[in-house]
Each structure stands twice: as C-alpha cells, then as structure tokens.
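Undergrad: What follows is a set of structures to go through.
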Structure 1
Amino acid sequence: MLRGIAVLGVVLLHGFHWQYAGMSFGPWARRFVAFTQPGGLGVNLFFVLSGFLITGILLDSKDKPYFYRRFYTRRALRILPAYYLLLMVLLLMRSSSLAFLGLSFVYLANMTDFFGVACDYGPLWSLAVEEHFYIVWPTVVHKVTARRLAIISAAIVILTPVLRATSFALGHRSGLDWYTWFVADGLAAGSLIAIVLRSGILRKQVWTLCWMLVASASVLVAAGRPFGITTRNRLLGAGLQYTLITVVCAGILLLFLLVGTSRAKSFVNVSPLRFLGYISYGLYLNHFLAFRVYDLMCRRYFPSLLPSSGHFALVVLKFALAGGGAIAVAYLSRKYYEERFLRLKDSLVPKASGFDAKSADATSPQAA
C-alpha cells in the first residue's frame, strides 16, 4: 500500500502542480493544486522502502549459495524489461534526446548535467539512483557484519546532509536533490531499519522508535523554521530538509509495518492503493509520457482541450484521461509483459535449500 501512496503522490504532482501552479484558477482549484505539491515526496518514500526491502532481502540471503547471481538476475528480470521498453518508446517518439537516452541506458539519468545534456524525462533520475544502490549495496552487505552494516548505514544518514550543506555553502547548489551522493540518506535510513528489525528488537520498542522518529522530525522543523530549515534556498534547509523528510518516511514505514501486523491491518490494506502498488513501477515509468502524449494530441487535433488559466476543468479532464490511460497501460504491461520475465526467475536462478525465493521477491520494492 505504501508503494501505491508513493506513486499516487508523484502522479498527482506531475498532473497538477508541476505544470499548472502558475496558472490562474478559482480559490478551491488553487488550493487543490497547492495540495499536490508535496507529491514529490513519494520519491523519498520510495528510497526508504527500497533501502529497507533490498537490504532485508540481501541479509536474508547472505549465507545462501549464488548470492550475487540470485540478486542481480532477479533484479534485472524485474526492472530492466519495462525500463528499456520505455527508452525504446521515447526514442521512437523522439520525445527525448538521443544523448539523454544514451546516458539513461547506462543509468546516468541523474548525472546528465556533467555531460551538458538536459534531463528530458524526469522520472528516470530516481531510477538511476536506485540502480547505483543495486550495483554497490550487495557487495557491502555480503562483505561486512550486520553491526558494521548498521554503522555504515548510520554514517551515510549522518554524512549525506553534511555533504549537501557543504556543497551549498561552497556555491555548488545544482544536483542537491538528485545526485546519488546527495540523496543516499533515504536508502541508508531504510537499510538501517531493516537491520534494526532483525536485531531482536521488541514490538513495543518498535512503536517507541516509530513515534520518536516522527516526533523528532516535527520538533526539528518547528525549531529550525526561523533558520530556514523549510526551504532548500538556505544552508540549514539545503542540508537537513531531505533528512527530516527521510526520518518521517522511516517513521511512516514502521507505522505501516506495525499496523499491518496487528488487528487493525485493514487500515493499511486499502484495495485501490494496493492496486496502485501492484502497478507502481510501470505507472511511475509511463505517467509522465502519458501527460506528454495528451498535450501532443490536443495541440494537433483538439487545441480547445489544452488546459489554460481559468479552465481548471480541462486540467482535471487531462488528468482523468491521461492518468487513467497510464494506469491502464501500466496494468497491461505488468500482467502481460513484465510477468513473462518474472516467470523466468525460478528457471534462471539456481534454487538454494532453506531460501524461499518467492517470498523474498514478494517484498521487493518493484514487486507487488
């Protein structure tokens, strides 16, 4: 369900605030557009989820045979088919530059600035960050003890905001919200939670940790507001704002885990959000393209349907048609395209006794 919430937030952001925040609408419409602005925090939630789930999978399979082959084969079969299909579609539609697609092909969509290339398809930057995590983290988990892994994860959580603040202070302010080394604290925080929950911690202690995370973030926001913690245009906010968001996401993750394993689990088992979670990977990939295609078709054939100031109903119409189309395509892709590759996992990965591969994969951030 958390995946569904995360991807819904991103889709709402791109469907409303990202394009239409500067347009003039009625008071209620303006409030709704402003309400969708925090939807981008869904990416932060995805990072924490990925760190938590992937580290858990790696820890649980650490002593099993074929550690690397198992992980990388299953990750590749889950992620790459839909990812490279999207790159092919963007190429055929000429919706992104060849240079950008080439960099995205090797998972550098969040580093295009270094090559003087524009990021032509925004959602791919966060996937590049996760791919970097997948490349490096298995070796780290495999080589160190759980205690040292916790220390490494905690160090990343602490040092990443310091790195952001230092870069900001030195005048290097681009990429603070998308270069891998500037956003690694979200993945590390999720990893730290996975380690803590495997340390024998009691359920009551998990509840305490959950509320401590949320409360500490709230206190720091209140205390730091006069000093610019709520804006990334000032030093304190540039360094700590994303970390505070990560802390809240970590608390929310723990809350959902606790409620989901209690008698109140129905509260975190909402069918529409579970469905969005099931198609979250494909929807995250294609929703941006769906909005582009809608605009292209309207400019060519139905210019009167293009959203404009004073016509919020046209924005809603675009979201309903393009967003609905993106959901339909994501579902068809998951069921009839991606699942074909998922079924290859058991045949391509050697089985290891005592390890339930299907169970581990079911908890992966891109699986449903």
Structure 2
Amino acid sequence: MDNIKILGIETSCDETAASIVQDGKEILANIINSQIPIHQQFGGVVPEVASRKHIESIAFVVAEAFKEANLEYADIDAVAVTNRPGLIGALLVGLSFAKAFAYALDKPLIAVNHLYGHIYANFLEYEDIKFPAVCLVVSGGHTSLLLMEDATSYEVIGATLDDAAGEAFDKVARFMGLGYPGGPLVQKAAETGQAGLVTLPRVYLDRDDFNFSFSGLKTATMNLWKKLERQGSQNVNDMAAEFQTALVEVLVAKTIKAANKYQVDNILLAGGVAANSKLRDLMAEEARANKLKLYYPSLKLCTDNAAMIAGVAYHDFVNGRFAPLNLNAYPSQMSLLKRPVDIVDNSVDK
C-alpha cells in the first residue's frame, strides 16, 4: 500500500501531540505542545492538571498538524491513538478525541501501545536496522530490555523491578533541589561536576540477569546527600555526575551483555531517557568496542510525540488490525508480547 496517511494522537502524560505520517516513514507533520512549564511549579506531573490541559489543547494541536501537512481532514486513511500505558485521565482525552474524529470521518481507528511507539521512533529515521536486535527502552515510567525479531515483534528479556530510570532522575533531582524534569537538569548539573569524587553503587551490575533496580541507587544517593549536608561538604554538580554515571553504566553494561549473549549486531535506544548525552556517549563507546551498531532517535523523537504513534500504526493498517469504537484506555503496560488490539474485546476489521 502506498501513500497511506495516518493521523497519530498522543496524550499519555504531559505532552499533547498530533502527527501525520505517510507509509510509516515520512513525517508530514509533528506537533508537540509540552506542559513542562505548567508542572514545574509542582515538581512533577499533576495528573488532573495534565488532563485538563490536554482538553484545552488537543483540537488546536490536531488542526495545526493538518495545516503543517497541507492536508484536509478527509485526506487521512486512519486515526491512531495511544491507549496504553500512561495517566488514565490523559489517555482518555486523546482516546475520546481520536474515536470521535475517526467516527466523523468514517476512518479506521488503530490502538497503539506507547512503548511500541518509542521503539518505532528509530524506524522513522533509519532504513538499515538489521534483525535480530536488542532494544533498551528507558523512560520516566519504563525501563526494559527487549530482543527484537523484527520492527514490531519483541521479547522482554529484562525490566526494572522497581523505579524506572527516568523516575529515579526525577526523584533525585527534586531531592537535591534541581527541579523538574529531572533528567535534563541532572545532565546539566553533571556537565560541570566530576563523577567519582563521591561513590554510589552500580545496582544489579553483579547479577547474571538483565533486570534493573534503581530504587536502591535513589536511596543511596539521598542518604549520601544528607550525610554530606551534615558534614558541610555538599556539591550538587559532583553528586549529579556520580548519580548519572552510576545509573548509565548499569544501563549500558546490561545492554551490551544482552547483545553479546543473543549474538546480535544492532542495538537500539528508545524513550525519553535515550536523549541523555551520557547514555548516548557511553553506549556508543561500548558498542564500538564490541563491534555493534547503535541506533537512537533524534532528540525530538525521544520525547513523547505522535509521529512514533502514527508510524507504528501503519503496520497495523496494512494488516487490517483495527480497533472498535468501544476501545478503552489502560494505565498499565500489560504485555509487550501482544499487539494492543489483541487485548481489546470485540476488535473489528474495517
């Protein structure tokens, strides 16, 4: 199928996003309205505030996407929307809008797992990814290692047992007074700090499995910060550098170990924390040392966006995997081994 244009809608957290992608590759429009300035005063995302802001913004964001793509509403072939995982209220705003939009235009509706979208962001920018491959999905709510058989088939080989990497960044940044969002602020502080002047644990690095645990690192950081405060020897930049390095070294080591065990030649990064420069640099260094090819999206496609949603939905479209208008939203991840529509009752072909 050629010239298939899909409208993607993403409202899983605090970005209201709409995008139009053609044939799963060509981004015709990609509009993102971030709520970060609104939530900064609270030190994190307030779910009710996020939902209300999505309601205020979504119609304008979708209209702007069509304007940027120079298309009429009727020119699209389907509507794709994130229906899991995420903040339930935020998800429902996007889902309700998408269902109404699809119904009004008599177009198919496609349900997309937000995490599938982050993974697929790589395929919007690269043509030469070979399989099998290992993908590290690392964001505010999720940290997983996947073995990929193709662009839409994944086996979970490791996951966080508690805090996700992005969550740990946010909590540590807030505790040290850096603010929100934690990832970029810790990275900025670390640029003028030096890792190793204080010491934090590399949690789970000594285990043979591919699971992660960042709760212990978070707690160790907070305890050490309090101890240094009592001693009058706090340095926020050095602490940020050590924390970032301790977290990133575990992510990189586990990913490289998985690539070697499963004998793959390609590694992918996905998710918001994939924008972290320390993670990119260290992963690239270790990939070169192990003769592996590394892929990661551009910064704009690391953050929550709708181009990744519309892109991955193209494969559902060509295979006739459509969702019913009674599609619901789910805050939990459920299974990465199933397509989103496979766990929705009464799914239909249009």
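Undergrad: Hey, helix-only ellipticity at 222 nm (-39500 (n - 2.57) for each DSSP H run of 4 or more, over all residues; to 500) derived from one of 1, 2 reads -21500; which structure?
TA: 1
Undergrad: Sticking with this structure for a sec: If relative contact order in percent (Cα under 8 Å, 6 or more apart) is computed to be 29, which of 1, 2 is the source?
TA: Going through each structure in turn, the value belongs to 1.
Undergrad: Given a value of 0.50 for FRET efficiency 1/(1 + (r/R0)^6) of positions 62 and 118 (r between Cβ atoms, R0 = 41 Å, to 0.05), point me to the structure among 1, 2 it was derived from.
TA: Derived from 1, not from the others.
Undergrad: Further, regarding this structure: Matching task: 28, 22, 14 is the computed value of semi-axes √(5λ) of the Cα gyration tensor in Å, for residues 102-261 alone. Pick the structure from 1, 2. It would help to have the intermediate numbers written out before the result.
TA: Details: 1: 28, 22, 14; 2: 34, 20, 13.
Computing semi-axes √(5λ) of the Cα gyration tensor in Å, for residues 102-261 alone on every structure in 1, 2 gives 28, 22, 14 only for 1.
Undergrad: When you work out distance in nm of label points 7 Å out along Cα→Cβ at positions 30 and 198 for each of the structures 1, 2, which one comes out largest?
TA: Once distance in nm of label points 7 Å out along Cα→Cβ at positions 30 and 198 is tallied for 1, 2, the winner is 1.
Undergrad: Here P(r) over Cα pairs in 10 Å bins from 0, in percent has been calculated and equals 5, 21, 33, 28, 11, 2, 0, so which of 1, 2 was it run on?
TA: Computed on structure 1.
Read the figures in this text as sums done on the coordinates, not as results from a lab. Not measured: the values here are computed from a predicted model. Cβ atoms are built from the backbone, for glycine too; each structure is taken alone.
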